[in-house]
Structures are given as C-alpha cells and as structure tokens.
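Following are the structures in question.
Each value in this text was obtained by applying a stated rule to the coordinates, not by laboratory testing. Predicted, not measured: the structure shown is a model, and the values here were computed from it. Cβ atoms are built from the backbone, for glycine too; each structure is taken alone.
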Structure I
Amino acid sequence: MEEILTNAKEELQESVLNGVSQVIHNDEVLEGMIKLKSLIEGSSKEMKGWRPSGIPSDDVAGHLQPVMTNIERNLSHLKARLEAEIEASNILFIAFVFKKRVCYEETESKAHAMMQEAGFCNHIIRSLP
C-alpha cells in the first residue's frame, strides 16, 4: 500500500514539475514576466502602490475610481464635441433652408408676374401655400 502511495506521489510531483516547467519556458509567459520586472524596476519608488484594505467593496471602488473618472472625463469631452458638431450642422441647415425659401419666394413672384402678364383673370391667381 505504501509503495502505491509513494509511486502516485512521485508521478504527481513529476507531472506538476513538468507542467510548471512548460509554463515557465513558455515564451509568452517569459516575455510577460520580463516586462513586469522592467515595469517594477522602472517605477518611481516614491509612488505609493495600491494595497487592498480587506473590504472588497472599498477595494474595488478605490481601484476603479481613477478609471471611472477618466472615462467620465472622456465622455464629457465627446459630448461637448458632438454638441458643437450638431450646432454647426444646424447652422448649415438653417442657411440652406433660408436659401431655399428665398428661391421659392422668387419663383412664386416670377410665376405670379408671368400670369399677370399673360392676361389671366385675377380670380385664377391665388397665392401658393
């Protein structure tokens, strides 16, 4: 019985060591570890690192607060930019509508003048809507 347990223990240890060895020698993991090491070494020693308080809700809120502030700032900037674009578009649209109204009024007055010159009766002539 002890021999079976010993064999199982040795096989398990060997399997775990092989798995760990494969992970360690994986190029992507190795590159990630090298980048992490250089990031840690390159960071400022005066900068205080984030540490968990032990209260999950406080930890998550404290960790995400800078991210949420940044997202909120970006959304405010996008909103202002879109409002400016809409305002510019509205100004162009108003100018276009005004130009078309002037053209419509000119055409209406020309048509009215041509009908009067042609000698049509006044009761046929009516203003366009």
Structure II
Amino acid sequence: MEKRRLIVGKKRKNKMAYVLSEKGKKFADNIKLKFEMAKARSWDGQWRVLIFDIPEKVRGRRDFLRKELQEFGFFQLQKSVWVYPYHLPKDFFDLWEGFTFGKELILIESGRIENDHELRSYFGFR
C-alpha cells in the first residue's frame, strides 16, 4: 500500500502510525461502496473469517488493519479474528497488496461457526 501511495507512515513517539492518504481514502471509499452493494444482496450462508498474526514490532500496521476491518463492518470475534457474512470484493484484497502481510493474513470461508447467535444478531440475521 505504501508503494501505491494509499497509506502514509508517520512517526509518533518513536512508533510508526499508518493513515490513509487522500488517494487511499478514495480507494477505501470505493471498496466500502462495493461492500454496501454486497450487503444489499441476500446472505449466502457463508462466513468469511479473517485471521491475522501481526508481530508487535509492526503494531501500527496491526492497529490500522483492525480499524479498517471495523469500518468495513466486520465483527471482532477475538482480538485477531474478524468475521464478515458477505462476499468480499477483489478490491478488498487489493487494498492490502504491498502491505507485506504475507502469511500473516488468513481468510477462511465456512458455512458453520459454532454458537453463532451473536454473529447472526450483529448482522441482523435470524
């Protein structure tokens, strides 16, 4: 994302913090629109579970990812486990391209999550 100038790293109190650049904000807004369009369709019964393990030394990236997932409407199941019920547009993955997460991000699609009552309630499903 830095290479594509979608994010800007700023040093604060000897720590790196990442924020979206103007170009990045426009890109993210476009993706959010696609998410809204996906929500308008009915749920396909599949949960998208995003798991990440990002080291403390790049905490700024980890915090940035959490903030963005929350803004996209993901549900935080655990600190590094987030769930979303709708299809994820390709642009969503493009957003993270060049962020060098590599194997630190794992996406699982599952038709079943044990005790998903809280998830169903959060997303307005019965």
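When helix-only ellipticity at 222 nm (-39500 (n - 2.57) for each DSSP H run of 4 or more, over all residues; to 500) is calculated, the result is -11000; to which of the structures I, II does this value belong?
Working: I: -28500; II: -11000.
Computed on structure II.
Looking just at distance in nm of label points 7 Å out along Cα→Cβ at positions 5 and 69, which of the labels I, II belongs to the structure with the highest value? Present the calculation step by step, with values, prior to reporting the outcome.
Details: I: 5.8; II: 3.0.
By distance in nm of label points 7 Å out along Cα→Cβ at positions 5 and 69, the leading structure of I, II is I.
Suppose Kirkwood radius over Cα pairs in Å works out to 15.5; of I, II, which structure was it derived from? Could you put the intermediate results ahead of the total?
Working: I: 24.8; II: 15.5.
The value was obtained from structure II.
Once mean count of other Cβ atoms within 10 Å over residues 21-28 is calculated for every structure in I, II, which label goes with the largest value?
Working: I: 9.5; II: 14.8.
Ranking I, II on mean count of other Cβ atoms within 10 Å over residues 21-28, first place is II.
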